[in-house]
Every structure is written in structure tokens, then in C-alpha cells.
Structure 1
Amino acid sequence: MSHIHDDVRDFHLKSHPAEEKLLSPFLSGFDVTWGRRRAGHNTELSVFFLRPERFMSEMFGFSQELMLVYSPYQQLEPRALQAAEQFLEDDPARGRVEKLTLILVSEASHPEEWIRNYLASNHESRIIVAINAGELRASAGNAWYVRNKIAEQLFARDLFDFRLPLEHDTYFFGRDDLLLDYRDAARRGENRGLFGLRKTGKTSFLFKLSRFLSADGSKSLYYDCKSPSVRQLHWHELLEKVGHDLGKALGQPFKTPADPRRYAEVFTNLLATARPDQRTLLVFDEIEYISPFATEDKHWHSEYISFWQTIWAAQSVHRRISVLLAGVNPSVVEIDRIGDTQNPLFGIVPYNFLTGLSADEVRRMLRVLGKRMGLVFDEDAARYMYLRYGGHPLLSRLAASYVHRHMVADKIIRPFNVTATNLASTEDQRDGDLSFYCRHVVSELRDFYPDEYTLLEWLSAGRAADYLEFASYPDYIRHLRAYGLVAAETGEAPRVTLSVVARYVALEEARRDGRKTILRLIPSKERGDWLERRKAAILEDLSELERVSEAASLPSLFGPNSIPESHRFAALTVVTNEADFEAFINCCHRCFVESVEAFGKHQRRSDYFWSDVRASYPSLHEAFHRVRVYRHQRMHIKLNPGVEEALQRFLKQDLEAREPAGVEDLWFLLQQATLDALFNALQIELSRLGR
């Protein structure tokens, strides 16, 4: 049984003894460590700190003490929560108590209903557990009352479902290093750019940076350029708006010139009135809307130059302001000329791309928010979420929100351990829910960089060889990598970092081409010619890989005799039925897998295929492994668990999660998928070795 600390009794309960009955029910899971009467926002409340016992911390994910606020009034008003917010930011609460969760005890009737209505218009509010004071007193002796009240209100709220930019710190995760960099740049009066795909958290980052600067006494002015109140203005009208806002921030009047040509002079004079250490950051979000690429307000095609020339003219004389440009398309700072005029933004705005959260940041978000909702994401589940959604903030949050809603619908008791297996079992339904947002994420890439989008389509559809043919030219993949959409770590195959986006892009291409599947199945009349080209390319690239790998001192695949059974492979014909496929896969296994294993045994290395080849040629090993598994499935009645698992994985990839009985041209499809995998793997290995 927990207890009330003597300090609370001596300094608070002596003056307010009736409140001990409100604290007693919490002693079944908390120590009461601090208590005082506090005033703020025209109200007076009793404030207590509760230290959770270990079982409470494990059940609800509490890592610090909790603040309990008691409102002795018969009616709840917003000022009670405003005062509580103030107390959370003050000493001694700051750094000591949970910022995410607050317990409110009120004499008002139905405080839970009042809080629900409050949260409806204050989405980013902390988690507020509301308890009626009369019910709390009546619960004396019921050790489960407080526990149940917390569970009911914590587990019911969806903390992941935030679709608009975050305006407060409560649910903001990650970006710490980048925030410090941009804050320091603003302090030094340096310009910056920030670009990224839709819904990567750019605006939330800008709001966080603004709060960061305000805490230091600096100022920032934010302009949403997609708002009609900004983008429909002409260049001198927007300058007038910025001028008045800047004058207000500096405590000086801005005198609108009668002649627009004098704006640079007036701006310069205004900046001259600021102290040398008085910096103001001008933030232009969605910069595309007031650029030469504007699609709605085309007067910016010509007025863009005058606007920025005026800003830079004033800034070059007095470094009292700096500019942060944010958007999707970095062309505004990348191109050197606009028509016949030098781009005033070119070369003077260093910029970064805002990519997804890191694996650690995703893990922390899932752990912190999930535990408050009774969802415990284990390490494998967190890794699954990172790999599936690439750290994209919105997609990751909505995927976790789907898990919560799925649990509510199935009435699953919490706390509940979420595993990677749980997540994989609902993958298709969950990703279907996210398809709308996937379209939004990549829409600008498709519009601004169509060639790069085509490469994204190829890689998403598994056509790595087509992708690699152009990926050697940096201009074709520069933005794919900068946006964090494509990764190619050393020694690994290129991949789309957001698996859910890859599937969406591949399916959209299939729909556009009138196909029902991602795989572009070779038409019957073209299969013979296709097969001859594919076989020749595989044998040629295998020979090239042997040559390149020997020069790189890598383990040999087949030894001095090259591909021992290459003539059998070259004689393969188009598969039309199950017997044909069995003959085909047996030949591939004999030519490639058995030949590699035979060379390993010749060197007295029984694990040569699984150790040396796997480590030196990871992509090709995976393609050989597919051949091995499909051959085992044809030749053995029963497979061991490892092979069965691999078989289901390969079938899911090749059949796109369809049942074999429902797949038209099943046996040729498997032949095409097997040879495509070999061909793509060879291109990846050759590219990795610098060929």
C-alpha cells in the first residue's frame, strides 16, 4: 500500500483535511509526494504529484510522476485546464511530472463528458483523466476504481490520429538535431530552405521551430503561401503585409510607399531601427504557390523576381531578418535563371530535405503513445512499422491508429502486446486504408519530376534492372534519394523505403496499363522471343559477374569451369503446364544451385552456398534460394518449417498474395517471376561491384 508523504500532510492537508478522502483511493497504486494550493488564470486549485508503483508504470507506460488537479467548484470551466497547463510548465512540476497525462478531479457532475467536449475542439490536448469527486469518495476500499477509470479514458483515446500539423509539443517526436541547426541559423541571420514530400511533417517542424525561437526571445513570422490571403496578393501587396507584420514585431511603424519601386528603401529603413541582436525569421511555407511554378495565381510567374529582389536588397544592408522557405519542390532554389533573369534565390539559400523519422524515433513514438493506449509495440513490431512506412510521420501514425481501431472493433482486452505477426496479418486492409494518403505523398513528385517518378514505378514493381540502367545517372534519381523515397545502402539492393507507397505506385501503374496485377505478364505470342532474350542475358551477365568478382577477389560461384550446365539452361522452353515448370525448375536448380554447392564441396565447404555466397552476393543468393525452394516444393511431399516459410514468402511476392488456384497462367507466371528475379539480381550485383 502506498502512502501520503509527511510533507503533503504538514503543508497542505492540515489546511485542507477534507481532501485526504480524495487522495485515499489513489493509494492503491500511487504515492502522494507533493501537494499545494495553486492560483492561476483566475481560479484556485489543489495540485498533487502522484508517484506510480511499478505495476502501474508497466500497465500504463508512466515513466514519471503524474499531476493530479482538484477543482472544488460545482462547474468546470476552461480556465481550470489553462491553470493546470501553467502549473505543468512551472517548478516544481517541470521535468518531474508526466507532460502527456493529467488527472482532473472535479466536484462538477459528469466531468468526463465535459472533457470529451473540450477535447473535440482541442485535439492536441494532453490526456486528461476526469473523475467526479463524489464518486471518488464513494470508491473508498475499492482498489480497482482508480485503475479502471484511468484505463477507460487512456485506452479509449486515439493518440496517433493527428492529420493536421501539430501546433504544440505534446505529440511532436524527433527532428532534434535539425531543429537545433535551423534555430542556430535563424540566430545568425542565415537563410534556409526545407523541402520534402507531402505530410512529412514540414509544417509541424516550422511550428516547433517558431516555439523554439520564442522561448529564446527571438521572433518569427509565418506565411502559408497556399492561403488565398497570401497567394492572391500581388508582389507589393504581400510586401506591404510582411512590412506591417515586421514593423509590429520590431515596435516600429511601417510606412507604405506610394511608389512600389521604393519598397526596398522602406524595408531597409525599417530594419535599420532594429537592435543588432534583434533577429526576425520570415517563414514562407508552401513556397510553390508564390513562385514561377504557381498553377493558380500566375501573376507570380513575373512578380516573383521583384518580390525576392526587394527582400534580399534590404537583407543585404541590415542582417536583421532571415528567410526560411519550405515546400515540396526545391526548384525555386535550384534553378539559376528564370527566363532571362537571374533567380534571386539561387545560391543563397542552403536547404535540406525533410525525410522520415529514424528507426529510433519511430520506436519511441510507438512506445510512448502506444503504452498510454494499452498497446505495447515490441521491437519486431517497431521495426516492421519503420520498414513498412519508412518513418513517414503521417503514414506511421495512421498505421498505428488502424491497430487501435482494429482492437476496439474486436473488443480486445488491454494492455495488449503488438507483434510484427499481428501487423502482417492486417497489412492489406491497413494499407488499403492508407492508399489515399499515399497518392497525396507522391503526387508532386509525379508532377514535378516525371522521369524520376517513372524510375520509382519500375523499382516499386520489382523491375530493378530497368531502374539500375538509369540510376547510374545522378540526375535521374537525385530527388528520389533526397526525399528519402529510395535507399541503396552499400552492399544492398536499391529499395523503396516506404513499402506501402511502393505497393500503391506499382498498383497505380498496373491500373493505368489495364492490368490487374503488378507483374506485367508477357503475352502468349511474345513469350518465345522474351525467353530467348532473358536466358541469353542471364548467362551473359553471370559470366560478367564471374569476371568482375574475380577481379574484386570475391569467392567464385562455380569455380574454373564457369557454369557447368549452361547448355541445358540455354535449351529451356516456354512453360505451359505443371510438368513443364517442374522440368524448368529442376534445370535451374541443377545449373545454378547444385553447381555452386558442388564447387563448395570441392573446397570442403559444406555451407558454401549459405555462408560465402550469401555474404558476397546477397541479391543473387536470394534469387538462387527462390529456385531452390520452388524445386524442393516440386520434389518433396513435406517441407521442413524453414523451407515452408520461405515458400509462402516467395509465393506471396510472385502471386501478389493470390491463391495459386485463382491465378491464370500460373506456371508461366512462376517461370517469368523466377527468371526476372535472376536477371534483376544480376544487375544489382554488377551495379554494386561498379560495373
Structure 2
Amino acid sequence: MSALKALKGVGDKTLTSLHEEALFSCEDIVTRWPKRYESRFFFTDDRLPADAYVYVALKATSEIKTARIRQKLQVLSFDAIGVSDRQWRIKVYNQTFLRRLVNPDVALVALAKQTGPNTLTAMRIWRAQSFSEGIVPVYGLKHLTDHQFTKLLKQCLAMIQMRHDPLPEELVRKYRLLDFQTVLTWAHEPPDDAALVQVKRRLKYQELFDYQMRVRWQRHTHRQLQGSAKTIDTVRLRELVESLPFTLTDSQKKTLREIYTDLASPRVMHRLLQGDTGSGKTVVAFVSMAMVIWSGQQVAFMAPTELLARQHFDTLSAWAESAGFKVALLSGATPSKARKALLQQLASGTLDGLIGTHALFSKDVIYHNLGLVITDEQHRFGVAQRHALQKKGMRPDVLYLSATPIPRTLGMTLFGDMDLSTLASRPGQSDKVTTKLVTMQDRPTVREAMRNALKAGEQIYVVAPLIDDAEDQSQKGVITLYETLCRRYKEAKIGLVHGRLPAEDKATTLEAFRRGALDILVATSVIEVGIHAPLASLMIIYHAERFGYAQLHQLRGRVGRAQTKGLCLLIHPQDQAAVERLEVMTRVHDGFVLSEYDFKQRGFGDLVGLMQSGHLRFEHADHVEDFNIMKCALEDAEAIVEAYHKTGRYQGFIERTKNQLARYARQ
């Protein structure tokens, strides 16, 4: 029987609701922190403030009346004595349940504002005995009201005495943090604002410390994992590199040496390879595949979309054929007969590599001897998806690819559970794309650039941040731009892509543009990563000031990818601040330098989406404001994991970290 059944008011229905909220014990309940707090203090002045809601004490003097103004809108009204002992008419909308609460002589509390000489319009009304004055926590649970949860919480707080503080005592002293028992009391019943500041400070540090403990322990675990050391034919590897139609850069060679060392070691590789646009991540992935396949094992290469998977397959299959091994493409669109044959080859070991989307971790996909998992744009997959694919091999090596440049300090702080390799930009990459600033009024420049590109048989991207026009008509959305371009360039084939279109329609349009069947692609920023259209030479970005440097750099990287030089036009309003910020794009072509600008000017900028994936969602801490706390937590967690290995201290904290990781893996 659940321990929660002993609480007053917990029957089968309430117990089910608690379990649906992942609350299985009193400890779970007391550590379910409020989502926010409301300051509920009675307004005591004689004169009500203008156009502001305040808490006022009332005493009803009449029955409640209901009038329907129109469909789905009812006004409920009653008389009451309140503020300055005056008679007021109280109005409230659509809260029909108040008929049961409001009766003559009943004491009430209303959150209301004055809307007439003797009229108060209420947002919310309580019976006085159920209203709590002060700083009130709001939990916002899906399956229990705050009133229900608070009654159970008070019982648990009276019963439970936390045996251990989840932070080491020396860290509590070091940062002058509240002890945990005080945190439990003040978080749920804060005596004042100053206490709440201390509670939030403690919870922020604890959350970031817990995160860094998980990261550091995972790193330790990964380093202890024994996989299979690959026997790599160095002569054949050298011949492969020399046969490539281009010379590898120094950073590519350095990264391949790091990967070679990892693969030749019995320790399982867990490496993040981040590279700027055009830095050559794909060829590094290909050479890594060759090392594993020639050692007698298979490779799985997972991409987030079918379009990206097909692009990788088109590139890698041609290289693989010349290198003497066989790869295939598996996606949701693979016909059942072809899929069955492909899976038989995979299970028998006659297929060396498989490229695809999430279909690679389907239950019926069985590998003969999976030795390497490569995941492109790794943050776009859930952790469970990536782990499911890794489990297809005994303990395969893992290589993550990311096209989002991350400042080094930030990368080490957030992704410390992985080894990090970085590919710099290709030499001469900055010469391939010219970036110019264009004002919204300078339409002739934009039209001339489009005419020149179309005349030369080249393709054009037109990007805008919105799907629909802004309400004040200050910005045109991609739908309006598409319609305008269709009228202006009647001979051109034009496609449209945005987030509200069905996935199949988006994929069809992107594939048509990639093949060269479309001349112009109008899109939101959904095309920022991955699509490779060799004929594309012109990128036009409307309201470029609305994008971060990293996003603009990724979009700019879609053009000038073949022999043709690219042109990127950043269209902006006549605003000096916008010009000064965008001017950086005209002279800086290194994505890592731009990511540093983004970090300094906009906090994490476009990295927030990356960081909020998987286990990087924080409840109390803020990625930007609390970055310094994150760095302190990193240093502290490193010291504790190291002390555990040397002396066996902190056993309880290590066990807590393991339990968190186990719970996280089940989500």
C-alpha cells in the first residue's frame, strides 16, 4: 500500500492524481516546489488606485444575480459593503460557481478594481475563511488544485524530517545558503520577500549543482565503459585520405586523430564534434565510418529529417562505393519490400552502414555488429531516442555532430559529459559569400540581385521571421512574400515552406528545391540547418535584425556551397541600432567568433533551444542570468566526484546522482 494512503483525504482517486503528478511519497510532495508566488495583501487605504487590481475585504448584502450579455459571456453581480464601509456593486464575468459561494452576510475577499463610482469588477472571489493573506505559493498542478495539494503538503511537512541535506555541508557554508529544512519551510510558507530571495538562491544553486553532478558522473561512467577496441588498417586509412578530392584541413586532421585514438581504445567513445558551416563535418564522419567498417563492425548514421538523411546518403554512398563498402538509406518512406530486404542484409552483416532518421531505432531493426553511432544535429533528438539506438550495439562508440557553434567555455560547462572536438572554418570560406546590408526602402537593389541570379540559372532563398503579417503591418510574413513574388516573377518556379505546413509537404518542397526543380524558395528559418542546394547563390533575409548572429550565419551558409559565389542580403529597417548590430555580419565569417558576439550581446542567443533540449531544462535557474552560478557548481561537482574516487567520501551524494540519472533515463 502506498505511504500516501495514510494521509487524511487521500482516497483512490486522489492517489491516482498524485501518481500522475509523479508524487509517490511525502518526500516527493515537500520537494515539489511552487511554480510562482502571489503577493496577497489587503488594500487598506480609503481611496482605491486607478485601474489596478487589489485585494479587498467585502461582506455580501444581497443574493447574486446573473445576466447573459451574449453567447459565452455572463455577468454575475451582487451588492456588498467594503472599502471605506461603502456600499458597492460587485461584478464578475463567467464564474457561475460563485452562486454557491455568495449569500447575504457572507464574508468575502475579492481581487478587484474600481470600474465605476460605486462599482468593483472582480477578477477572482474567495470566501474569507479559505483566503490566505501574505506571500502565497502557486503550484499549478494538472491533476490537483492548489487547495488540495496544500492540505496534503501541510500534513507531510508536519510528519517529515529530511534525513540528509541534498547539498554537502561545506558547500552550504561556503555560499552561505539556507539549510534544507529551512528551505522546505520557507519555500512553502515564505515569511517575507527577503526569505523568498534566500530560498530561490538556494534552489538555483542546488539545481545547477545536481545538473553538474549528473554531467560529471556520466563523464566518469563513459570513461569507465569498456567497448571494443577497433583494429584500424592505418595503411588503408592513409590511402583513403589521400584519395579524397580535396585536402583535409589541420582541424579535420586533428579531429580524426582524436577519433582514431578513441576508436583504437577499449574505452567507449562519447564525442561531440561541432563545426562551422562548410568546415567539413561530413567527411570526418565518413572517414570515421571507414575506420569502424574496415575493423569488421557496422555504423548507424542518424539524421533528424528525411531530407537531411537523403542528402547524407547521396554524399556518403558515392564515397563508400569508392572505398569498398556498402551503405543504405532507411526512412519512413522506404517501401516495405525494400525495407525487409535491407533489414535482412543488416542482420546478416552484409550491409556495412545504415543512414536514416528515427526509423534506425525501430524494434525490428537488428544490427549484426553495431560499432559506431553517428548522430547529426544531436540536440534535435530526445535522449531516449539516442539511447535506444545506442542499445542496438553492445556498447557502440558514439559521435555527435552539431552545426551550432558553441563558445568553448559554454561548451565545456554544458556538455562536460562528452569529449569535445571543434572544426574551424575552411580557409577561404569568407570569400565564398558576400554579405550586404540593405534598407527596407532599397527595393531596386534586391530586385536587381534576384534578376541577376535567375538570369544566371541560379537559385534564391527568401527568408522572413513571420508566417503571417504582423498585426500592425510593420512586417510581411512569408505567405505574403510568396504571393508577391509569384505575381512579380511569373516565369519562375517558386516554393513556400513554413512551420504550419504538413511535414510531407515541407519535405516535398525542400527536395524539389534541392534538386533544382524550383528557382525560388520562400521560407521561415526552418531551412537554417541542413539543406544543400548547390545552385543556390542568393540569400535574402527580411527583418534580419530579428535573428541572432548564429541563425543568420547558418542561413548565410546555405548559399555559395558549390563553385558559385554567394550573396547574402540582410534587409533591415532604418534603425541605427539594427545597422550597428548587423554590420558585424559583413566583416565576420567565423561562426565561433559570431557565437561569442551572440553570447555577449544576447546571452545564449540561439543556443537556448539547444540547451533546453533533454536534461538542460531548468526549473529555478536561468541559463543567462545564472551562468556564473553554473560555473561554480561545475567546479564543486568536479571536486566532489574526484574526492569520491580518491577517498570514497560523498557516497550518499553519488548515490543520489545515480538515482537521478536512472529516473531521467526512464522518462
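So FRET efficiency 1/(1 + (r/R0)^6) of positions 184 and 336 (r between Cβ atoms, R0 = 41 Å, to 0.05), computed for just one structure, reads 0.90; which one of 1, 2 is that? Let's see the in-between values first.
Values: 1: 0.90; 2: 0.15.
Clearly, the read-out refers to 1.
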Q: Given a value of 17.5 for mean count of other Cβ atoms within 10 Å over residues 40-47, point me to the structure among 1, 2 it was derived from.
A: 1
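Supply the structure label, taken from 1, 2, corresponding to FRET efficiency 1/(1 + (r/R0)^6) of positions 552 and 576 (r between Cβ atoms, R0 = 41 Å, to 0.05) with the calculated value 1.00. Walk me through the numbers on the way to the answer.
On the way: 1: 0.50; 2: 1.00.
Considering all the candidates, the number was obtained from 2.
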Q: Identify the structure, out of 1, 2, from whose coordinates helix-only ellipticity at 222 nm (-39500 (n - 2.57) for each DSSP H run of 4 or more, over all residues; to 500) was calculated to give -15500.
A: 1
Q | Structure from which 4.2 was derived, distance in nm of label points 7 Å out along Cα→Cβ at positions 88 and 256, options 1, 2 | A | 1
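Every number in this text was worked out from the coordinates using simple rules, so none of it is lab data. These numbers come from a predicted model, not from an experiment. Cβ atoms are built from the backbone, for glycine too; each structure is taken alone.
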